[in-house]
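Taken together, the values in this text are just the output of simple stated rules run on the coordinates, not laboratory data. Please read these numbers as outputs of a predicted model, since none were measured by experiment. Cβ atoms are built from the backbone, for glycine too; each structure is taken alone.
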Structure 1
Amino acid sequence: MRNGNVSRLSVPERALMRCALWVARVKGSICNMRLMVQALSVVLRLIRNRRGRIVDAGNRRAQAMLEGYRNVFSWVPQLREWLRDPRYIAYLGILEVNG
C-alpha cells in the first residue's frame, strides 16, 4: 500500500482490499473463503505488476548492454552469461526501477 500500487486498482478492487483489511484487523483473520480468494487475486495482481516492471526494465537494460558492450565480451566472456541469467536481469531491473 505504501508504494502507490493501490492507486492503480479500480474503485471496486480498492473497496474490496479496504474491506478485507478491516475484516482481518477486527476479526484477526479472514474466514470467508470468497472474500479471501478475491482479496488474494487483487494482491497477486499488485505483486505481479511490480515484478513485471522489474523484469521488463532488466530485460531492456540487458539488451542495451549486449548491444553496447560487443567488444568487451572478448576479454570478459562471463558478462554475456550474466546478461542472460534471470537473477542478474532481475538485479538490473531493480536498479532501473529504484534508481
Structure 2
Amino acid sequence: MAHMYILECGDGTLYVGSTRDLEFRLAEHQSGVNCKYTSKRQPVRLLYAEEFHRIDDAFAREKQVQNWSRAKRLALIAGDMERLKELSRSRIKD
C-alpha cells in the first residue's frame, strides 16, 4: 500500500507528500528527519491521507494536490466535495 498525505505544520502551512509507509514517514516528519521543509516547521500533524495500491498513483496524486490552492486543499481535508468542485470551476475561469 501507499499513501498521499497532508500535514499541518506548526506555522500553519500545509505539506503534501506520498509514501509507502505512512507511520514511518510521519515519525520522520515529527522527528525532523529526512524532510527539510517540515523539520523547520515543527510540530506537524496528519490532517488527511488517501490510500493507493501503487506508489506511482500516490505520487501522481501528491503532485496534483501540491498544485492546488490552500482553500482547495482544506476543502479536500474537510470532505467538502461541493466546495472542491466550486473552487475547481473558479480556477478554470481565471
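Between structures 1, 2, the calculation of mean count of other Cβ atoms within 10 Å over residues 18-25 yields its largest number for 2.
Using the calculated result 30 for relative contact order in percent (Cα under 8 Å, 6 or more apart), pick out the matching structure from 1, 2.
Numbers: 1: 27; 2: 30.
Working through the options, I get structure 2.
Source structure of the calculated read-out (Cα extents along the principal axes in Å, 62, 22, 18) within 1, 2: 1. If helix-only ellipticity at 222 nm (-39500 (n - 2.57) for each DSSP H run of 4 or more, over all residues; to 500) computes to -24000, which of 1, 2 did it come from? The value was obtained from structure 1. When FRET efficiency 1/(1 + (r/R0)^6) of positions 10 and 26 (r between Cβ atoms, R0 = 25 Å, to 0.05) is computed across structures 1, 2, the figure 0.55 traces back to 1.
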